[in-house]
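Alright, structures below, take your time with them.
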Structure 1
Amino acid sequence: MAQKISVVIPAYNEEKNIEETIRRVRKTGPEYEIIVVDDGSEDNTYEVAHNSGVRAFRLKENRGKGAAFRKGIEEATGDIIVQVDADSQFMPEEIPKLIQPILSDMADVTLGSRFTKGAVIEKGALGLRNRIGNYGASLLTSIACLHRVTDVQAGFKAFKSKDLKELKFKEDHFGYEPEVVILAKKKGLRILDVPILYKKRRGGQSNINFIKDAYRISKTILRTMLSG
């Protein structure tokens with residue numbers, strides 16, 4: 001029996017990108033369930049998504065990417081849930097590549113990676129600070145998991161829906177990315193890195209605050225690692 005795929009797109013102030021991202025997801029998988037969760041944007045992200053004919057939800061205030069993803073998980077009805085960022089720096093066209101190891105029962109969780117063999121990063125797409133921050137978060141996550149993770153902060157992941165809904169991650173901000181991976185490993189799930197293509201942002205701007213988010217991410221990794 002074919003498995004249903006739900007694609008969850010957390011979005012904050014992405015009115016310049018969200019329509020294009022939806023179009024590309026839809027072209028890649030016309031049968032995919034597409035869920036956009038607007039994280040209390042100050043622009044027309046929700047309206048653009050809603051008018052695109054997808055399942056669109058709006059948080060009343062800006063709570064963080066983790067909170068938006070959690071809402072998407074609650075609403076998803078698919079057997080597999082894919083997370084993809086709204087800015088299309090991660091390629092919606094690579095969703096079939098990301099979910100194939102799950103469909104083939106080679107993994108329970110797949111992590112799109114910009115830093116594993118076969119990955120390609122477009123010139124100028126990733127600054128030095130973000131490379132360093134991601135390397136640090138991935139290293140700490142690897143230590144917490146006792147499993148090598150090469151790109152924990154990449155916003156392109158896939159999960160068996162049943163497993164993801166049981167993980168119950170708590171972090172509302174970017175720290176949920178390593179949190180959900182550590183919880184998955186604690187649960188005994190099989191995690192696999194998948195090489196991906198990463199391109200420059202075409203419009204809008206990143207919402208990452210390097211110092212504040214680095215602190216939150218490190219704190220979340222430590223808390224999750226030490227929790228029962």
Structure 2
Amino acid sequence: MKLAAAPRFFDAIAERYDRVYAPPAIESRLRMSRVLAALPRGPLRILDLGVGTGRELASLLDAGHEPTGLDASSAMLERCARRGRPTALVRADFWRAPLPFAPNAFDAAIALHGTLAHPPDPLALGRLAAELARVVCPSGWLVAEVATPAWLDAIEVVDAGQEPNGRAIRRTGPRACVLEDRVVGLAIEARLLDASEWTKALLPAWRPQVRPVSESEWLLVAQRV
């Protein structure tokens with residue numbers, strides 16, 4: 001199984017993403033309700049990091065927000081563009097500064113479905129936090145769905161690391177794993193941070209809160225200083 005950078009991995013699985021990787025529609029709506037509740041009332045200019053196929057865009061638009069979707073995968077953005085409601089889409093890797101936006105271009109940023117689980121190096125989250133602080137206006141917001149370290153233990157207990165539809169999860173460390181897609185023959189690394197590490201990565205530009213959602217998931221909510 002060959003390890004791949006995020007753009008290549010998500011290009012490869014884009015055709016199967018909505019069928020195999022995305023949560024069911026009911027769960028997606030519940031998740032978006034939680035994310036929207038963490039944000040102030042709109043309209044807000046929202047940067048959607050790792051927008052993928054754009055499953056959350058309708059909820060943002062219905063709430064009166066003005067989303068801009070950012071993704072490093074051209075194949076995912078192609079599918080996102082077919083959703084029908086016009087939305088600004090930008091191809092760029094948010095791990096590679098600078099982001100292609102002016103200072104204070106957004107009122108908030110979101111990162112859903114574990115988008116932040118694939119940093120390319122140990123300092124990447126800190127760099128991203130600083131760059132988001134540049135493009136999100138003062139007193140703006142960052143909301144992210146992140147897996148807890150316990151998520152990996154739960155996966156192993158439930159199914160010994162195996163998932164249906166050609167996917168598998170292989171543990172590579174106490175809080176690290178490799179997500180394998182056996183259909184496309186590629187894998188991507190994932191790292192799970194504890195609450196103190198998320199807080200440290202966002203300081204000093206953000207005031208972060210790590211809100212428990214379940215034993216295996218947190219909602220990271222941070223306000224720009």
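Read-outs throughout are calculated quantities, based only on the coordinates presented, and are distinct from any laboratory measurement. Source: prediction; values computed, not measured. Cβ atoms are built from the backbone, for glycine too; each structure is taken alone.
Out of 1, 2, which structure matches -12000 when helix-only ellipticity at 222 nm (-39500 (n - 2.57) for each DSSP H run of 4 or more, over all residues; to 500) is calculated? Only structure 1 yields this read-out.
Consider the structures 1, 2: one of them gives 3, 15, 23, 24, 17, 12, 5, 1 for P(r) over Cα pairs in 5 Å bins from 0, in percent, for residues 4-75 alone as calculated from the coordinates. Say which. Structure 2 accounts for this read-out.
When distance in nm of label points 7 Å out along Cα→Cβ at positions 28 and 84 is computed across structures 1, 2, the figure 0.3 traces back to 1.
Thinking of 1, 2, which structure, once Cα extents along the principal axes in Å is computed, gives back 45, 44, 35? Computed on structure 1. For relative contact order in percent (Cα under 8 Å, 6 or more apart), the highest value in the series 1, 2 is held by structure 1.
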